[in-house]
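Each structure below is given as structure tokens.
What follows is calculated from the coordinates using simple rules that are stated; it is not laboratory data. Since this is a predicted model, take the numbers as computed values, not measurements. Cβ atoms are built from the backbone, for glycine too; each structure is taken alone.
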Structure 1
Amino acid sequence: MPDFHQPILLPTLHHLAETALEEREALLKELSLEKPVALVIPALYAELQRPALPRMLKQLTGVPYISQVIFTMNGMNRREYDRARAFYAKRLPNLRHTVLWNDGPELTSLHREVDTLGARRSGPGKGGNVWMGVAALHATGHRGVIACHDSDILNYDREMLWRLCLPVVHPGMGYVFAKSYYGRVRERMYGRVTRLLVFPLIQALREIFGSTPLLRFLAMCRYPLSGEFAADSEFLRKIPLAADWGLEIGMLCDVFRHAPAQRFCQVDLGSNFEHKHQHLGYDPVTGIPDATSGLMRMAREVTRALLDHLWADLGFSAEPRKLERLADTYLAIARMLLTRYAHEAMFNGLEETSAEEMGAITVFAKMIEEVTSECPPAPPSPSTLPSWNTVSQRLPDLGPKLCSIAVS
């Protein structure tokens, strides 16, 4: 029997039935006449040589309701940028698309202009790529819906795209933001940063600081770190975006603050997603983490973003000393969840990974202790790029510059 549980703070659209793809896409094509749909895909140049992206492009060629695609990329030089443009032109001959070179000279210059507004960035990253792709659509006058998904989904199917977009496009639903959720299971359970860090960390924060509205909302999210969303473009103009791996959790926090109640939702994309799997980023013998690589870098940036947003909500009414309990509280909750995950594995005949995951949560706890020790009574500005509304008001020349790059 399909799950149709509805969290009170977060409308949830489930995959309850198989629906004809042609019928759903025809409906979206009709609706998109009023609300055009553009797609943003952040990618590294290396994805061009991997199997996921070519498969995704093959699926996208048949989608009838997408008005344009923005590929927003980094990790390449001039020759590779030219190759990337040829790569997309060959595979999407009939679909309007643009390739943004985020660490190229023109966009690097624009990023520096944005940084004058107080953004704090450590260098090129996924969040910066997504921000520039969304900004390019605003600058070129797109009005409608902006969808975004990752470029490394190995079992990508275009059905996921209509599920993501329909709640925001359809006037009978009226959502301004839709967030994806899905499974991450093959021979074992994946989604390790979400399962092993984010879920127990949110619960630990609730135990220490109380069940604030923001923490209650985040606890209802089925997959807070999923990389897929769709949003009304006018609503998205108000939202700042984290420049690093804090993108997804930070966006959820800002959507909660800015969206009218009951106008954001989470959507079951109906798939068991297969992404590339990163190493955890620590030495399993010594337990020493490498904060610059693997999932440890992601975990640190997600934790920092979550604490920044929580602290912004709590303000000076919070007691900073409570953070001293966070790592131990997290570890106790994470250990309890490990038992449940072990039972899930036994029940479903999956690979049992408790020893490896115990090592991971121990390292995550050390990381949480380090991050909380860095938290001053008032947090620094988060690693966030400003909303397009802020940019257009304070840097009015940036829009035309970006427009000229995006349409060239």
Structure 2
Amino acid sequence: MTAYLDVARLRADFPALDLGVAHFDGPGGTQVPRQVADAIARTLTAGLSNRGAVTEAERRAESVVVEARSAVADLLGCDPRGVVFARSATQATYDLARTLAKEWRPGDEVVVTRLDHDANIRPWVQAAEAVGATVRWVEFDPATGELDLLGLAEALSERTRLVAVTAASNVLGTRPDLEVIAEAVHAAGALLHVDGVHLVPHAPVDVPALGADFFVCSPYKFFGPHHGVLVADPALLETLRPDKLLPSSDAVPERFELGTLPYELLAGTTAAIDLIAGLASSAPDRRTRVLESMRAVEEHEERLFGRLLAGLERLPRIRRYGAPARRTPTVYFSVEGLTGREVYEALATRGVNAPASHFYALEASRHLGLGDAGAVRAGLAPYSTVEDVDRLLEGLAAL
């Protein structure tokens, strides 16, 4: 039986929720709990230095980094020695693309999908173009929002070097079958890069089990501060040679971390993961607590999402985009006779935050026939409530 998520207790940790706004903008970044803000403030004011082992300030900085790698490893089920910190998931992907492309040649192939956020498309397209490699595109069904797995398999060849795919669409919520994709990609001798930014806040994640060679996520999507994370098998990272400063460490994972790390943000990330681990579990080890708590989150969000979808179905002027079989609690929709911006602004006057855009899933928005304007997106978070859902539905009905 899944543990129970005490939403009222969770909400009490988020000062921003005291303002009375119903937040459906979590896919763009969740609200931040006081534990994370406190960890950031403590780290900034405790006395810091560059990492080292001589002074107390150096040791404190070193401890912050080690603890953050351990926390991310417990969140994602990976090796802490393969945790790389970056300015953002986008930057991490760009850096990795440039590094991998050093070994690509004209005639090599890279596979991307129309379902993805542009941060898992453009870095690969541009890296391929720079070396004369070929880009192959995989489509998705606009009616269902499902990725074309047969088309993906057909796009693979002995020249495929890398496949980039999302773990969950940030507009449609679609969760492609990564295990099946990974098996096909590896059978072709290629690497699999997975954008997990939109999945990690909503479900338990085990990166090795998913078959991802590289996996990126963003702590600010799961209660943390603004930076990015890339994880991989440290043995794979050892084979890669990114551009770096000559005096900087060549050890993995530091080899991929350019410049001084944001220690305060890493401390905030550890605090966010510790909060997640304590949502619905008291197991002795953090990894187990994370898994049990995220299963409780998933169950809570699924119940609310069912209520949201049923309510949208009863509103005659709502058009929903995509109906994937497996998805995050994210819905993309438009209202007949109104622009997405008009819906967004009208809901905002009622204290309901549900923005409208392409949300950087530009290829997906265009493939859905929405052009560059996109549509309205409503995403649930662990702190979402029945009352929030009903406020959104009432606001839409009032239109």
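When mean count of other Cβ atoms within 10 Å over residues 128-135 is computed for each of 1, 2, which one produces 15.8?
Structure 2 accounts for this read-out.
Starting from the value 5.7: which structure in 1, 2 was distance in nm of label points 7 Å out along Cα→Cβ at positions 96 and 352 calculated from?
Going label by label, the one that fits is 1.
Thinking only about distance in nm of label points 7 Å out along Cα→Cβ at positions 88 and 136, which of 1, 2 has the largest value?
Top value of distance in nm of label points 7 Å out along Cα→Cβ at positions 88 and 136, among 1, 2, belongs to structure 2.
Hey, helix-only ellipticity at 222 nm (-39500 (n - 2.57) for each DSSP H run of 4 or more, over all residues; to 500) derived from one of 1, 2 reads -14000; which structure?
1
Among the shown structures 1, 2, from which was the value 62, 53, 39 of Cα extents along the principal axes in Å calculated?
Of the structures listed, the value fits 2.
Given 0.95 as the derived value for FRET efficiency 1/(1 + (r/R0)^6) of positions 168 and 360 (r between Cβ atoms, R0 = 25 Å, to 0.05), which of the supplied structures 1, 2 does it correspond to?
Value 0.95 for FRET efficiency 1/(1 + (r/R0)^6) of positions 168 and 360 (r between Cβ atoms, R0 = 25 Å, to 0.05) corresponds to 2 out of 1, 2.
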